[in-house]
Structure I
Amino acid sequence: MGVIYVLEQDVYLSKDGGTLKVARRAGREVLLQKPLISVEEIVVLGNAVVTPALLKHCALNGIGLHYMSSSGTYYAGLSRTPAKNAPARVAQFRAYLNPEHKLALARSFVVGKLKNATVFLRRNGAFGWEALRAFVQEVERVVDEEALRGVEGMAAERYFRALAELLPQGFRFSERSRRPPRDPANSLLSLAYTLLVKECESALQIAGLDPYVGYLHEIRYGRASLALDLAEEFRSILADSVVLTLLSNRRITLDDFTDEEGYPRLRQEAWPKFLRAWQTRLQEKVRHPLLGKKLSYRQILLAQARILTKHLLGDLARYEPFQVR
């Protein structure tokens, strides 16, 4: 299965028999044709017209259709019909309403995040990676959500300080900034996080859970809180890894950014370089410690969503976050 990213502006997306067609001028200049059976998601960056026939096909066949700005801001999407596993969602809501269970799950997401961040920094030779170990111990001792978020915030500040030192000159930043990002590296990080959360949202929907009811991230209208929770385990090893690789290898440079809108964002012609690196990372296979077999990172996201479902339904005593070695 595949994800189609539509970067061209003012194009038409249509269903032609069993084929997805992307064309200019209402179909007279064809840019892409791909069998719909091999399409899992369509991500539109910019302006595009999607025909009613294609919209219907996506809705009936569980193909996600997502709209993002050219700077990586997620606008909206046509998601899959909720899975038939209603008991899983009931269990999910019950856990949210139970303060102890909610805290335990939130703690698990943060522990997974910090342990993977520690490995990521250590592997890349970052200065001060050992400090994150102490934060893991603090997280395991917290007794309420406020304390947990306080420790997580301090750990994140320390982590980004170490990450910035790994970046090449010209891309180093003093702090993590967003909405809008104040420098090119933060812009690229925000873009990678947006795509990661989208992947997590899809995985959770397939697993039968509601992406909008989370445990670490509070419920807010329009916020995919559980997708944000799940993404925490993977921010460093997926999103940050892709950004660091692209910048360190100078596959993306300062010339690939523009600040026409008052903040730095990736130029349209540089998007393919980023998306190829992102897809390559998602397809990379690593051993899943709990399942004992090699899976691609995209498969691991779905595996974690299903492990969470099993825990909520009572089949697993606790939720084990994914951890790299």
Structure II
Amino acid sequence: MQTIITSESQLSQPGRARAEAVIEVEGLVKRYKKAQRNAVDDVSFSVPAGSLFALLGPNGAGKTTVISILTTTLSPTAGRVRIAGYDLEQEAAHIRRQIGIVFQKPSLDQNLSAEENVRLHVALYGLYPYRPAFRLMPAAYRQQVEALAELLDISESLFKPVKTFSGGMKRKLEILRGLLHQPAVLFLDEPTTGLDPESRHSLWDYLRRVRATGRTTIFLTTHYLEEVEEADAVCIMSHGKIVAAGTPSQLKASLTQARLLLDAPERARLRQELQQLGIPFVEAGTAFELPIGGPEVQRLFKRLETPLSLVQTHAPSLEEAYLQIIGRQTLDSEEEERA
């Protein structure tokens, strides 16, 4: 099995059982009838408990199929899955009690209030018996709803119709609903799609608060790569396979390099000096781009004599690493098809 890499600092955080896998996937395969290739092709990974795990990939990579299988809405063709210690094939009903799900498309009743949506949800899940009013519900339910509403900053809107909510508030309500039964894993399928930047920022603030409790593992898919920078582990899929895995810093370090941009009023002199020092560079527009970073930059400055007018460092982003990986996989697939 391919194990997702986490850093020693993450594994050693007190009070959080990060080394224990809450999701174990081994040799997962999904093939649809008449399909030319597997939608999911021998995928294996594990997710430590209490972590933020991100599954990335372009449209058609197999992410949605993987999530559909893990959330028990789709049967695998082959492979083994365990979630919170339960086997997917034998104990799917137990798994459903251990997970919360926030789908990409909203699944709220617009005409009900926020609390009514939650009350209906918990009654359908069998968590609490349904009562026709909030005040008639068990005290444990009322306390949970009030605590989560305060955590997500929607207490004042709890009894207002959902149709009056903004997109960000609806997402918060869906997260509240998904957390009420204290799941081991919360699946977020592109939760910020369609939200404005302010709502996205606000939503992630509240997800950080949820994570701070240390009780819930978050399994995320998203096309906003900046949301993944804080992830404990990342898997990247392409054409049904996992093509890269690790922490964001590991992926960036292995696939991209820090760059330094330099310029000077006497550009010809700077060019000549860089050549004499044997430092590789390319001329990027009106500056010299050097593939160096960290201590190398300080050593270079000590050796340069030409006065500089521009000094700019560029640290690699996860998005750059992701695009390199996906671009490489696309080229490889095209070569295979031509062969």
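So distance in nm of label points 7 Å out along Cα→Cβ at positions 216 and 240, computed for just one structure, reads 3.4; which one of I, II is that?
Value 3.4 for distance in nm of label points 7 Å out along Cα→Cβ at positions 216 and 240 corresponds to II out of I, II.
Relative contact order in percent (Cα under 8 Å, 6 or more apart) computed as 20: which structure among I, II?
Computed on structure II.
Given a computed value of 13.5 for mean count of other Cβ atoms within 10 Å over residues 96-103, which structure among I, II does it belong to?
The structure behind it is I.
Upon calculation of mean count of other Cβ atoms within 10 Å over residues 128-135 from the atomic coordinates, which of the structures I, II produces 11.8?
That value comes from structure II.
Tell me which structure, out of I, II, gives 45, 26, 18 once semi-axes √(5λ) of the Cα gyration tensor in Å is calculated.
II
Who wins on distance in nm of label points 7 Å out along Cα→Cβ at positions 48 and 160 among I, II, i.e. which is largest?
The structure with the largest value is II.
When helix-only ellipticity at 222 nm (-39500 (n - 2.57) for each DSSP H run of 4 or more, over all residues; to 500) is computed for each of I, II, which one produces -15000?
Computed on structure I.
For FRET efficiency 1/(1 + (r/R0)^6) of positions 56 and 248 (r between Cβ atoms, R0 = 30 Å, to 0.05), the calculated result is 0.10, so let me know which of I, II that is.
I
Any read-out appearing in this document is the output of simple, stated calculations on the displayed coordinates, not a laboratory observation. In this text the structure is predicted, and so the values were computed from the model without any measurement. Cβ atoms are built from the backbone, for glycine too; each structure is taken alone.
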